[in-house]
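Structures follow.
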Structure I
Amino acid sequence: MKNDLVKPNERVDDLQNGFYVIQDPEKFCFGMDAVLLSGFARIKKGESVLDMGTGTGIIPILLRSRTEGRHFTGLEIQEECAEMAKRSVAYNGLESDVSIVNGDIKEAAEIFGAASFHVVTCNPPYMIGTHGIKNPHMPKAIARHEVLCALEDVVKAASRVLTDRGRFYMVHRPFRLTEIMNVLTKYKLEPKRMQLVYPYIDREPNMVLIEALKGGNSRITVERPLIVYEKPGVYTKSILDIYGMV
């Protein structure tokens with residue numbers, strides 16, 4: 001029974017698309033950034049996808065629900081998170097379409113083999129050691145701060161596991177944009193699309209969505225800004241579209 005897959009301290013969140021995700025509010029729950037990344041990523045029919053640092057498994061589950069990719073794999077270093085993500089996959093009956101692997105992003109090429117995925121997605125830790133306050137609860141700290149892997153580790157691993165002309169999708173913070181672009185081009189991942197996300201139309205952006213092409217030429221398209229709220233508590237139509245609520 002499905003209830004047997006959920007532990008007493010956990011909850012089941014309805015994704016409003018026929019799928020569900022198991023979460024432990026005491027550890028780490030997915031946020032809007034993961035949802036926006038899944039909406040930004042373009043997955044073609046028959047492609048294989050790796051989500052690095054998958055956490056709850058939300059991105060593979062969302063991509064499975066909205067694309068025609070062949071198979072989706074989530075890689076997660078924290079054993080408890082990986083185990084919970086596996087139970088979410090089973091809860092949705094997606095075992096044949098989504099795999100969760102417990103392992104280190106830095107060892108992705110050794111785990112899966114070089115050039116083994118058409119697409120890689122990642123919602124990595126945003127903060128370096130001097131940015132923000134580290135969460136005393138380690139699962140949350142690992143998700144938010146570069147405790148176990150840095151930006152360069154993520155990009156290097158993505159480049160190694162991507163096929164030639166494969167695509168890398170990432171959500172990050174705009175204040176690190178110069179660093180992001182430099183690291184991407186260092187590992188032959190050419191930025192091709194970028195979208196800035198603003199909480200309100202008159203505020204500074206607080207997220208950036210990036211698509212990079214392995215072996216691509218130097219040319220980037222900056223998409224129209226994505227505004228989250230019309231006013232406090234009221235999402236814009238663009239956000240409702242991404243959430244499938246229109």
Structure II
Amino acid sequence: MEYPKSQKYNTPELLAKIMGPNPFKLQEEMLLNHKTPAGSLVCDLGSGQGLTSVMLVKDYSFKVYAADWWSDPEENRRFFNEMGLTPEQITPVKADATALPFEKEFFNAVVSTDSYNFWGRDPEYLDSKLLPFIKRGGYIYCCVPGMKKDCHDNLPEELLLSWTPEQLVYLRDTAYWTEILNSSRDAEVISIYEMESNENVWEDWLNQENEIAVNDRKAMNAGGGKYLNFIAFVLRKK
């Protein structure tokens with residue numbers, strides 16, 4: 001696919017801040033044909049250093065809470081200021097995804113790009129920890145790194161060049177996520193699908209020179225990418 005929105009962020013300075021496969025392109029594909037209107041209050045859950053949050057404001061005209069446990073809200077606030085965004089448009093928050101510090105039914109939608117797999121594998125998470133903060137009829141848009149077919153019983157040597165079995169536990173296939181999401185009482189599953197964004201977003205990441213990207217090259221250069229994909233899903237609160 002083409003990535004007209006993401007191209008605006010294709011600068012060395014911004015790509016140096018990415019923490020994995022290109023989040024701009026992942027988010028752009030994930031939000032194709034989205035149903036959340038401009039001006040909606042949206043939580044960017046697992047927002048990292050705020051790149052996807054900036055895109056949600058600038059390209060989708062959402063009012064955004066950038067919620068992340070590991071990043072520094074003050075650093076993100078400075079970044080948002082540098083990107084020309086105001087406090088009325090975007091708010092950085094230090095937040096644990098399993099204990100969100102918001103009022104119930106606060107958001108029109110939640111967006112999570114390349115992070116939901118860290119906490120969302122708990123079948124009870126959706127109903128007990130996330131959906132209470134979304135208005136009825138509101139949406140959840142997520143994409144996660146995954147496997148084309150679950151191979152945890154016999155992990156390929158290529159993948160083990162970069163990642164331990166414990167790290168690979170976070171990668172699951174579409175069937176796994178379908179079962180998890182369909183177990184929700186309060187969410188309607190609109191779609192679950194393998195994304196087109198895979199080789200393209202990995203290439204952008206592997207071109208970076210930070211030590212994590214350099215380590216990931218070992219598996220990907222050995223052909224490990226043939227086992228991997230990205231999985232997107234869209235849910236609506238009943």
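Every number here is computed from the coordinates shown, using simple stated rules; none is lab data. Note that the coordinates shown come from a computational prediction; the quantities given were computed from them, not determined experimentally. Cβ atoms are built from the backbone, for glycine too; each structure is taken alone.
When distance in nm of label points 7 Å out along Cα→Cβ at positions 2 and 154 is calculated for each of the structures I, II, the largest result comes from II. Taking 52, 47, 39 as the value of Cα extents along the principal axes in Å derived from one of the structures shown (I, II), identify that structure. The structure behind it is I. Using relative contact order in percent (Cα under 8 Å, 6 or more apart), single out the structure from I, II with the greatest value. When relative contact order in percent (Cα under 8 Å, 6 or more apart) is calculated for I, II, structure II comes out on top. Tell me which of I, II gives 0.30 when you compute FRET efficiency 1/(1 + (r/R0)^6) of positions 122 and 226 (r between Cβ atoms, R0 = 25 Å, to 0.05). Only one of I, II returns 0.30 for FRET efficiency 1/(1 + (r/R0)^6) of positions 122 and 226 (r between Cβ atoms, R0 = 25 Å, to 0.05), namely II. For distance in nm of label points 7 Å out along Cα→Cβ at positions 26 and 210, the calculated result is 1.2, so let me know which of I, II that is. Checking each candidate, the match is II. A value of 23.1 was derived for mean count of other Cβ atoms within 10 Å over residues 18-25; which structure in I, II was it taken from? It traces back to II.
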